[in-house]
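Participant: Below, each structure is written out as structure tokens.
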Structure I
Amino acid sequence: MIIDVHYHLSPQREISPETVKYMVPELLRIAKIMGIEISEEIIIEKCCEIYGGYKDGKKLINHMNNAGIDVAVVCHVDNANNKMLTPEINQLINKGISDIGKTYQDRLITFAGVDPRRPGALDMLKQCFEEFGMKGLKYHPDNGFDPTSPESYQLLEYLEKKNGILLTHTGPLTRTRSKFSNPLLLSDILMDFPKLKIIAAHMGSINWRPWGALAAFHPNLYGDLAMWGPYAFGKFELFCRELRDIIDYAGVESVLFGSDSPVFDPVLPIKNFIDKLKNLPTQAPNGIRFTKEEIDAILGGNAEKLLGLS
């Protein structure tokens, strides 16, 4: 079974060349890592084609089928700084994701997007769980909030009580307050909410070692491979060396497959990354070895246990 624990879904989103231009620098950055030459015009064209049309979930399921993904955790990102994203619109998006999840209950698990800085954040999260039937919470602290703040702790206390899962961004990004996405901030959360299951999106990216140091001691802390795909293609030996170290330090059971899809699909189709991971046992560089059992665990076995699907 292949499980993607990090898939973005925007059922209400209007897609136009103007709305996707902000993605061009990031997609050009990963294209450079991969050694791909691609124009801004083609990136915008592909973004418009790939990002839109998810209103009823059919395109999402087709995308999953084409990539060989059996189950996906789909989520929304809230940002209280975005004045266009009012609490009412935010909840409409969360409900839209929930409705799609209910249509495809055997394929999708839905996580809510709620920014803890909102005055009614706890009530919003309660609605997502108790009315919409969502199973987790997506955080992007680099939007400007401390995940260990009292406002955040209100949500995390409820999340732990409901046996929910926190999927929280870790690692630097451009135009964000990356100090709030330092994996070390998870240390307090792990201490104060010992039963809370946490997925550190990206494992902190290039700064994965603080996450790995924590994961080695906390079996309820996981990390996903979202944003690692470009290195698997453009810096293959580096990717293999880092993944081998991650497994050896943190334990293979801590590592999950996540794609961040469809964010990077205009440059790197998710199927390609999955195939690259599947081939690691036979195609890893000399001196670096992966077993089929390790890759199977990363691609789905670990998430199957975490999500209670086994």
Structure II
Amino acid sequence: MPSFATDIKSVADQTDNYLKNYFSKQKQSNHLYDAMAYGLFAGGKKIRSYLTVAAFDLFDLEKETAIVVAAAIECVHSYSLIHDDLPAMDNDDFRRGKQSTHKKFGESTAILAGNSLLTIAFEILTNDQLNLDKSIKSDLVFALASCSGHLGIAGGQFLDLSFEGKSQNQKTIIDMQNKKTGELMGFCIEAAAIVAKKNDARSELKHIGLDIGLLFQIADDLLDEYGEEDKLGKPSKQDNKKGKATLLSTLGLEKTNMLTKDLLIKIKNSLKKYGSKADRLISSAEFILQRDH
């Protein structure tokens, strides 16, 4: 069996290859297309793609189908990052070691690029290349749309900005982080149950994804405080500077570390019944805590 590092890179490459092929058929000679590609193909580990492929293992589903669903997810994720970096949002000039999309192409183009990537996600899920029943495609579209708007990513970003400089308790912070980060990761895992027509497993798998998302966000906050800038590809210690409400700032380092350990145990226990089919998902959760960027 390949190492985790080799495996996650392989999935990232396959997702990128699918997206590059899809985009090549839509190529336009203008800066909007260039900005979309710049934001989408910005590197990164594509942990959400890997989570999707790993979740498809639970039901012995085709990896090729997982890659298509993962491609749609990466479009939504890239849209959210482009918009998060805008001056009206988190005002970040760098992302993954290079200029943010709005710094490279301008704010208006970055906004339109993010909007366009969001819509392409739903093109991918409804395209004939995804060989699934229309009812399954409809369920995928509905679930992804639900976690992308005010009940998910957009709502989480709104709360994140609203909480700046204000004291919050653990519950409100987790609710915000579940929306901002967890909902999309919840969809990564839930999508497998949708495609497998295992409706009774959807809620449980989504909640596992939410826990993985919370683990990811806490790890991200720890990296912001203690990570090395050259590995992060962006300035560190930005959360405190901006007055962000994080579990780290609310609970302190010791209690935050205890929470991550409890989350990891909970995730593993929730996946026990799937046996070795859950190995990739468990490895993903462990990797999230161990990563240095």
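Participant: Could you figure out which one of I, II the value 3.0 for distance in nm of label points 7 Å out along Cα→Cβ at positions 63 and 135 was computed from?
Facilitator: Details: I: 1.9; II: 3.0.
Among I, II, the structure yielding 3.0 for distance in nm of label points 7 Å out along Cα→Cβ at positions 63 and 135 is II.
Participant: For helix-only ellipticity at 222 nm (-39500 (n - 2.57) for each DSSP H run of 4 or more, over all residues; to 500), the calculated result is -22000, so let me know which of I, II that is.
Facilitator: II
Participant: Consider the structures I, II: one of them gives -1.29 for log10 I(q)/I(0) by the Debye sum over Cα atoms at q = 0.26 Å⁻¹, for residues 79-158 alone as calculated from the coordinates. Say which. List each step's numbers first, then the result.
Facilitator: Details: I: -1.29; II: -1.15.
Going label by label, the one that fits is I.
Participant: Have a look at I, II and say which one yields 2.8 for distance in nm of label points 7 Å out along Cα→Cβ at positions 151 and 239, as calculated.
Facilitator: Values: I: 3.7; II: 2.8.
Derived from the structure labelled II.
Participant: Of the structures labelled I, II, which one yields 16.0 when Kirkwood radius over Cα pairs in Å, for residues 71-206 alone is computed from its coordinates?
Facilitator: II
Read the figures in this text as sums done on the coordinates, not as results from a lab. Keep in mind that what you see is a predicted model, and the values were worked out from it rather than measured. Cβ atoms are built from the backbone, for glycine too; each structure is taken alone.
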